[in-house]
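Alright, structures below, take your time with them.
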Structure 1
Amino acid sequence: MNSQKTELMGVGFTPRDVSIGDAIIHPSTEIKFLGTIIQSNLKWDSQIALLRNKIRSAAARIRNDGRHFTVSDRRILFHGWVLGPLHCNGLAFLPALNKTDMDLLQRAMNAGVRAVAGLPRYGYAPISETTKKLGLPTASKIKEKIMLQAAWKRFHHQPPTFPDGPITRGRANGNIPHANQKGHYGKTSGSLLIPYWNRLPLSTKLQPDVKKVKRDINTLLSN
């Protein structure tokens, strides 16, 4: 019987070094896959740190390279350089971020807002009012938009079916019952998308044209 202690694999598990001939392969606690950092503990600290660095770097480029541009031109740079990294693979990590994580991303985005508006890097500034005036989205709005679009893509092909019973307001709107969110089920993509699907108007749920759906979602988020 093997007396060595058996290590159990799981979340946060780090294997030992592997020797192949004269080479030693050291384990890693995270990998980068298609631009997204996946950690062994299933957290997103490294991804958030990477995004914050990219966004702040983009804000500095907008301030320096766009200093002779108009505000409208700097808005275009903001959408490409600041919002681009957030939209890239956003569906992979944004749904799992908590309020603290979203606040960290928003603070980095605020540097881009300051650059677009020509505000000083530091000190008090009416960031919320400036963001609305410039028509720029917040981190939370980006998350909502990505989730609403993903919910439509996930559920519109197969409308939910319900057993016989009274026609409630939720049934009439094509809502999907949201089960208990405790445990692993509450963290799955399908479960996380259900509340966003239920937020969509019935006309949007039944709309087959993706361009019109995106327009409806933009209208919904602007209200």
Structure 2
Amino acid sequence: MKNSMTMIFRSLTGFLLAALVLASIGAAPSLMAEDNVLIFGDSLMKLVSRSLEKRMDSDSQLSGVSVVSIGSGLARLDLFDWEQKIGQAVAASKPKHAVVMIGANDNQPMMTAGGTVQLGTSEWLREYERRVGSMIEILRKGGVDKVIWIGLPDMRDAALQTEVQRINEIIKKKAAASAAVEYLDATKLFSTSPGKFSQYIIDKKTAMPVHVRAGDGVHLNRTGAEMLADVVMEKLR
């Protein structure tokens, strides 16, 4: 009787060990390695990048790498070469995703190999489109599977707003031409009426006004940055 009980115990023990091994093997595919996310842009991205990094710190699947340069843009690559910087960042961090927000400083002439092109001209628009396309190409060739390019929010200054709308149209066009690029329309998030600057938006859940823009009429405040980071994280996940 004692020997029989011993054999039964051993059989049960072996069964349980086998079950544990099989369970661990079955669980393995659900454990995913971190995907690096390259976050970059001008001063508009500064608060947003911090908010994104904070969220990714507690996310087991995403890890943020930020490159932010205040006062820069695609119009003055002679001062800050974004093409070179992003090429280096992609090579170093091997990101699978990228989040971009840039252009608030690009309401100025551009220097090209053929000379200076003036703001508002067809030559300027073509060159800016080429530079946006070049940035996308650098990301894609570097192994980035998904690019979320955030459009610029509406601006309080009328002259800047005109240029921002032109830049947004270029970004939207280039995003539409690539299945890997998603255009995120910030005007729909941060204006009560897209095309018109708003300091406040109405919270859909509470129906109460929420202050989302900085006092300079250009940047997002902390609340706005947190809201945008939430939207981006939803898209990344």
Structure 3
Amino acid sequence: MSLTAHPPLSERVRVGTRTDHDAAQGSDFLEALATGRLPIRAYADLTAQHWFIYETLEQAARAMVDDPVAGDFVFRALYRLPALSADLRFLLGPDWAERIVALPSTTVYCTRMRTLAFDRPSAFIAHHYTRYLEDLSGGQYLGPSIARAYGLNVDGHRFFVFEGIDASAFRSRYRGLLDRLQWSHAEQNAFVAEVSRAYQLNVAVLDELRGRWTGCWSGRVDWR
């Protein structure tokens, strides 16, 4: 059967990973942060886990930049590590690098990327898609909510700010790149499966964070 008999890959991945995507979007931990029901330390903890995740993902991007397939998905303007470092410096102080520790679920997530995303284009693109397109969609609502909840201006939530990028236009461009990939149906299946796995790994991190901070859930917390 020819590839033209199948829906575009961007549609396949959206439909095929909807359950896992919704589980990540519906995280109680993220909702508690967005409504200010956790101390700012919980947000700093999430930021720290993101730092480890994006350190690995952006190392993979550097490894894959010259790949004839994956290289088209490496956009330096998306890199989040500098913003995360600035956020952690603001939230935790100048010694932030000595104070952050990867959770076990974060280590599993990063190990998965190190195992697959440094030399397999479909795996790299799957993890890249899962993180950055979510940052440019749901993250554009979550970031301002967290900023309002904790009285942040620019400092502390730079992670959510993509300077010079039109989020809607970029998402459309990215989906177009997916739809032009000359992958077999089996390769597409592998990509969709890895996107689901990436969402599940993300949910595991959020669930572990929820467990760490459950005892702190309350009304509005003024960290200042």
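Coordinate-derived values only; no laboratory data. These numbers come from a predicted model, not from an experiment. Cβ atoms are built from the backbone, for glycine too; each structure is taken alone.
Odds and ends about this structure:
- Structures 1, 2, 3 were shown, and semi-axes √(5λ) of the Cα gyration tensor in Å at 31, 18, 17 was computed from 3.
- Given 17.4 for mean count of other Cβ atoms within 10 Å over residues 66-73, calculated: source structure among 1, 2, 3: 2
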